[in-house]
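Below are structures written as structure tokens.
Derivation of every value follows stated rules applied to the coordinates shown; laboratory data play no part. If you're wondering where the values come from, they're calculated on a predicted model, not measured in any experiment. Cβ atoms are built from the backbone, for glycine too; each structure is taken alone.
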Structure P
Amino acid sequence: MTGGVRVLSVSGEIDHHTGDTLREALGACTTDPPRVVADLHRVSFMDSSGINILISAHRALT
């Protein structure tokens, strides 16, 4: 956590096979603090299911 913001660092591929791991990690971030940054600079591939997970998490946190 940095300055009241939780940073979630993600790496590798995010697709329909690995998406549950990302969903669980983002779900754990719904507690304090409410501000979350997903650091995706080490993600080598993301399909539409990964994007859907990020959108769903954004909606849950706002």
Structure Q
Amino acid sequence: METQARWDEKKQVYILNGTKTWITNSPIADVAVVWAKCDDKEIRGFILERSMNGFSTPKIE
């Protein structure tokens, strides 16, 4: 798993880093479930809104 999640103690949020290719319907979806491996080696799911800073869903051609 390449997507990583790191807990930011100061901001009290998870920071996600990584990429996922070939997500069906990503250009029209309002939300996405992203799976990431956390610092404690556990895999967790995160619900992200498409409008969130740093999250992009380019058109698939």
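Listing for the model above:
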| read-out | value |
| --- | --- |
| Which of P, Q yields 37, 23, 13 [Cα extents along the principal axes in Å, calculated] | Q |
| Entry that produces 31 once relative contact order in percent (Cα under 8 Å, 6 or more apart) is calculated, selected from P, Q | Q |
| Of the structures P, Q, the one that 14.9 was derived from, the read-out being mean count of other Cβ atoms within 10 Å over residues 8-15 | P |
| Given 0 for helix-only ellipticity at 222 nm (-39500 (n - 2.57) for each DSSP H run of 4 or more, over all residues; to 500), calculated: source structure among P, Q | Q |
